[in-house]
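Take a look at the structures listed below.
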Structure I
């Protein structure tokens, strides 16, 4: 597993409490759409120990051809990791590692639906940009997003042409999101789900109840974890209004 120590090149608030961090692309690094990585403070990993409190899993919002690595994160004051991250300045080093993707676009002539919450929209952006670069095998995209403070994120990307093949439906409540789900009219569509485990549980349960096959659902989990997740969905607590 390759590790890269890179200075923060950019740091800006893109929505209330949400910051975008940018890094140069380390030499030799490439990735596919829907990718994630682990972001760590350099002292969280040493030759002798690993401090989980200094490490977070984050989605990459950009593609290699855009020339930089961009991450979105919500700076929650109750999180020691996020408080320390908020105190970082341009040029401060961070460790990037364990980069991979389990959310690659399926080009099987089926409509694609993206369901996301909060900063999960970062994953959706990279999928959208990959489709714009090469729409082959994907007749249309539909994005469904819930998050009161994220509605305007990536507005330019979602409104650029060809708009007739793309819909983006941000909303601010779980009820509105489920109304979109209940209106689905494409039984052969594929569905990408991005969010907390509780969010994935709620959405996957609703989609499965509507007859969507499990193999048509894509989540960012390793194969054995995915199998266990679908077997134990009923054990995950339901999503509460406070999460939205």
Structure II
């Protein structure tokens, strides 16, 4: 079945009995004012005909795509899902569409997604890279696409990062205050900068409390429930179990 011809502004203008320019003023909310009576006629024609503005044409005229890319490592993680939802709420309110990319912590997939976002000429990218953020930042800078990196603290890059060193200290101190002395830590693989900072805070808090560091109480783990469960089983299999785990 042949595809029907899309409704144009010319069709809306004919139905409303106005010029195409007036339809544009209503759709774009300017630049010239339109009387309430004329606006009502145009809006009624738009509804009757089912007209939708051509966003691609609008983007070409304004040199703006009204899209923001969001690159996250795992959408099933509730932390990242909340980030995606909050960002979508803000962008929708501002008239932007969020293009969500879930890399599954795969560096090759991360680079592929960034290249796709660059090709689509998005207006900006917010990303949480798993391993090599500087390479991704450079790809976007080459295309002059603004970007913000989350969960990393990088020189000369717009970043939003947690203080994981202090976080590690506070977590240990809380457990010490509860009376624990054998405190274990399940940490990400060594390539994770955030995990390394948290581990440093963990060790510092133990040292300040006069507790010797026990390497057996620190287990490396990949991300995800299955890997975390395996790491916990390893700790519980120790001859002398920890009394608390971070």
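Bear in mind these aren't lab numbers, they're just calculated from the coordinates by the rules spelled out. As the structure is a prediction and not an experimental result, all values here were calculated from the model. Cβ atoms are built from the backbone, for glycine too; each structure is taken alone.
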At a computed 85, 41, 36 (Cα extents along the principal axes in Å), which of I, II: II
State the single structure among I, II that was used to calculate helix-only ellipticity at 222 nm (-39500 (n - 2.57) for each DSSP H run of 4 or more, over all residues; to 500), giving -15000. II
When relative contact order in percent (Cα under 8 Å, 6 or more apart) is calculated for each of the structures I, II, which structure yields the highest value? I
Between structures I, II, where is distance in nm of label points 7 Å out along Cα→Cβ at positions 43 and 91 highest? II
Where is FRET efficiency 1/(1 + (r/R0)^6) of positions 115 and 219 (r between Cβ atoms, R0 = 25 Å, to 0.05) largest, in which of I, II? I
Test item: distance in nm of label points 7 Å out along Cα→Cβ at positions 139 and 155 calculated as 3.2, pick one of I, II: I
